[in-house]
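Alright, structures below, take your time with them.
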Structure I
Amino acid sequence: MSQDPLWSVVKVLASDYSDYGGRVERGADDFLPYPDCSEGCRYWRALDNSWGVCANPGAPRAGLLTWEHQAGFGCFDDTL
């Protein structure tokens, strides 16, 4: 994780990728996709070029400050 001061206030969930404090090991299963928010999820609302908020009401990170690569497994949606 970066030295960005926002990391001191961001909430970490078990559903986040392990590189960012969660329990989901990205790439653990070669047959599953491991997208992140910044890869075109329609619910990603960028605040700047690295931080944003999840606007998916059914996602674990709904309404939470989120690092662009922190999460996405199981809730990523790129459909229009």
Structure II
Amino acid sequence: MECPICGRKVDKPGYCKLHAEVCNVVMEKYDRWRKATDISWKEYLSEIAKNPLTGEWARAVAQYLIEMENQKNVKNS
């Protein structure tokens, strides 16, 4: 199996260790942002992806999660 973001080999379905850690941080921080700004999940991910101060790993996770949200929305249409 491979990480869907970077293609590294993983032992179980999901992300590689590094992308899993970043994904957890992105999700944890969303709760804080949502409480402070009333921002939607997709808006939050977009802000992460376009922020020039966002690290490469976090940007990759945000872009991947945006793609997954878009695919989910297309399937539900």
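If you line up I, II by Cα Rg over 2.2 N^0.38 Å, the top spot, with the largest value, goes to II.
Taking helix-only ellipticity at 222 nm (-39500 (n - 2.57) for each DSSP H run of 4 or more, over all residues; to 500) from the coordinates of each of I, II, which one would give 0? For helix-only ellipticity at 222 nm (-39500 (n - 2.57) for each DSSP H run of 4 or more, over all residues; to 500), the value 0 is produced by structure I. With respect to relative contact order in percent (Cα under 8 Å, 6 or more apart), the largest value across structures I, II is given by I.
Throughout, read-outs are computed from the coordinates displayed, never taken from laboratory work. Owing to the predicted nature of the structure, the values given are computational and were not obtained by experimental measurement.
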